[in-house]
Structure P
Amino acid sequence: MNFYVNLLKIVFNYTNNKGMNLPKITIVTPSFNQGNFIEETIDSILSQNYPNLEYIIIDGKSTDTTVEVIKKHEKHITYWESVKDRGQSEAINKGMRKATGDILTWICSDDLLLENSLQTAANYFLENPTVSLIHGKTKLFGEGYEDKITAGFHSDLSIDYFTHMAFPQPSSFFKINIFENQSYVVNNQKNWVDESLHYCMDYDLLLRTALNYDILKVDELFSAYRLHPASKTVSEWSKFEIEKDKVFLRLLNTLKANNEIEFLKELGIDSNEEILYNFDIQKAENLNIDKIIQSFLYRKIPVLFEAKDYETVVLYCEALHQKYPDFYQKMGLDSMYQTSKYNSLSSIGKLGWKFKKLI
């Protein structure tokens, strides 16, 4: 009998010590009227059984079943509130100001963490002490949508980190030093994300991180990102492009890339903001601004083409062809340019185009 008691004590002490050695992870869930989904979100986080978890839910005074669901699980939640706010960005900031974790992230109330994600992320941080951001893959899913695994990774992350949100935010984990050193101070409070941004606050945070810290891409599937008609990604995708331009110009202003700013102004991409990022001089010096501009415009073109904004596609393609002809040819943009050129013509213009092709 004593043997089994002692064995249980050893197992308990080992497990407890192991948990104490693991970094504390804070997860914030911003929430508003996602009663249909939030219980799955909560379950996906609590079922991680991560021994050093701090879980915070900031609800914007939902009028559906959200609060009822939260109360059902509140003994396992470190802190929660349901108070009217100005949207997701404010909710994230309110949660992060209460965070005491070594590692931070947010999981929205319609997304999921996948099994063993927290333990895996913690292990990566322990193995890579100089890294401040780790990111992996996510699964896109939703009723009426085909499941798809995406990482957002492209050919050159040293460029992509600066041109768009190059990975899925729910599969990202940040060290606390980013919050401590790169927050916006507003009314003597730290804001981890910019509350004036409602769609690209994660891209803005990525820029501040990439300009100052080491980032590690891993091959792990950390999260599941739900697509549904009410999600911003589905219902308001065009607004992402507007904010993306605004954030990208912050980068160019920070780097004093005046010629590139003028180039984008000629394409109608402009901002009156004067927000500048703090940055590590050595990291900034290693940036290839020309490649960043090329990639930024190149990634906008298919989005505009899909939206049938053919005139802007023509404008961007012609600008890239003139300023960066080798890049234009390398990326095979001529087919999309010619199609957009044709589709942007009037009915009479299209007839003339066809006539020229015949002769």
Structure Q
Amino acid sequence: MRTPRPLPAAVSLIAVGAVVALAIWRPWQGSAADAAGGPPEVAVSRSQCGQGWTDARTGRQTITLHNTGDASAEVDLVEVGSNKVYGEVEGLGPNTSAPMDVQLGAGRYAMRCLIEDTDAITGPTVTVVGDGKAGPAVVPVTKNDMLPLAKQYEAAVATGVAGLVVKTDKLRADVDAGNLLAARADWLPAHLAYNSLGAAYDAFGDFADKIDGSGGFHPLEKGLWHNASAAALKPIADQLAADVHGLQKDLPNEQVDPNDLGLRAHEIMENALQFELTGENDQGSGTSLNTALADLNGTATVLAIVDPVLKPRDPDLPQVQLWEARVRALLTAHLNTPVAQLDRTTREQLNGAVGELLEKLASVAAICDVRRAG
């Protein structure tokens, strides 16, 4: 399993009862001069949070933020009282500007500035009047919301790693005994056991690459399916088993970041699309689609655990579940089929379904993003 890649610059944020996506912008690093001739800028700093927001109105609008302080900041536009977030800009560096695209209805709003090494600062309340309809917003998820879910996930991972140890030990015993036919049969269950761990892999440190990166399962797969000798494969199998045992021993010292759960649910399938559905990871076994299904199982485990957070916040959750089921059906129908042997229509169906699922999972990542509310 490859090291996860960050989400695109803008991810979808879905409001309760809304169907429109709200972009969360990671700003371009422009200077104040770049905004010359544009709308009035709203100041962001420890002493000026939200100052200058004088043209608020209902409907769709772009608010230009400018960091007048000396530290990087995150800015949320929140509804006073409900604390719903209507817009967010992250990574706004000193003396830089960024647009915040929002759609507001009548109500009371304020900028909340989250500045490095400083408690959250809420700017002055701005009352907006008019008939315009509000766009999407989300009730923030806090660390207290996600921490027990992360602990629940860690317990599930510990159980999964225990199963992985048993399967990997069996694989090592096959190779050590010179029974490579049995090793071929036992390689896949062990490999799938690892990939089904899903969102935990970023918490595995160096063990991730040792077990399923440049070392571990993939060189063993290559040797097993390309007629390597048992003597040549023995040190690889022994090291793989040792690393899996090392992971199990180290697991109590590793923690899943509560902020990572939703993000990883997206990235697991992003990696599956890039490395499994292309066949790039296949070293001869022809089981990339089996691995992609294990990845999907890892995503499904995450979704089940974060369901208490998603259900009241994500009206698109049924669509997530729908596309997860469609991807599952397609993968299940073509297990043990090398990607290169799929016909064009099937490959397009798989890629399209995973792409749709990824689009829906982007909202999961955004909603589960832990936000400082005070």
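Values quoted throughout were computed directly from the atomic coordinates according to the rules given, and no laboratory measurement underlies them. None of the values given here were measured: they were computed from a predicted structure. Cβ atoms are built from the backbone, for glycine too; each structure is taken alone.
Looking just at distance in nm of label points 7 Å out along Cα→Cβ at positions 109 and 125, which of the labels P, Q belongs to the structure with the highest value?
The maximum falls on structure P.
Quick check: 1.04 is what I get for Rg/Rh (Cα atoms, Kirkwood Rh), calculated from one of P, Q. Which structure matches? Mind dumping the intermediate values first?
On the way: P: 1.04; Q: 1.06.
Working through the options, I get structure P.
Here relative contact order in percent (Cα under 8 Å, 6 or more apart) has been calculated and equals 14, so which of P, Q was it run on?
Label of the originating structure: P.
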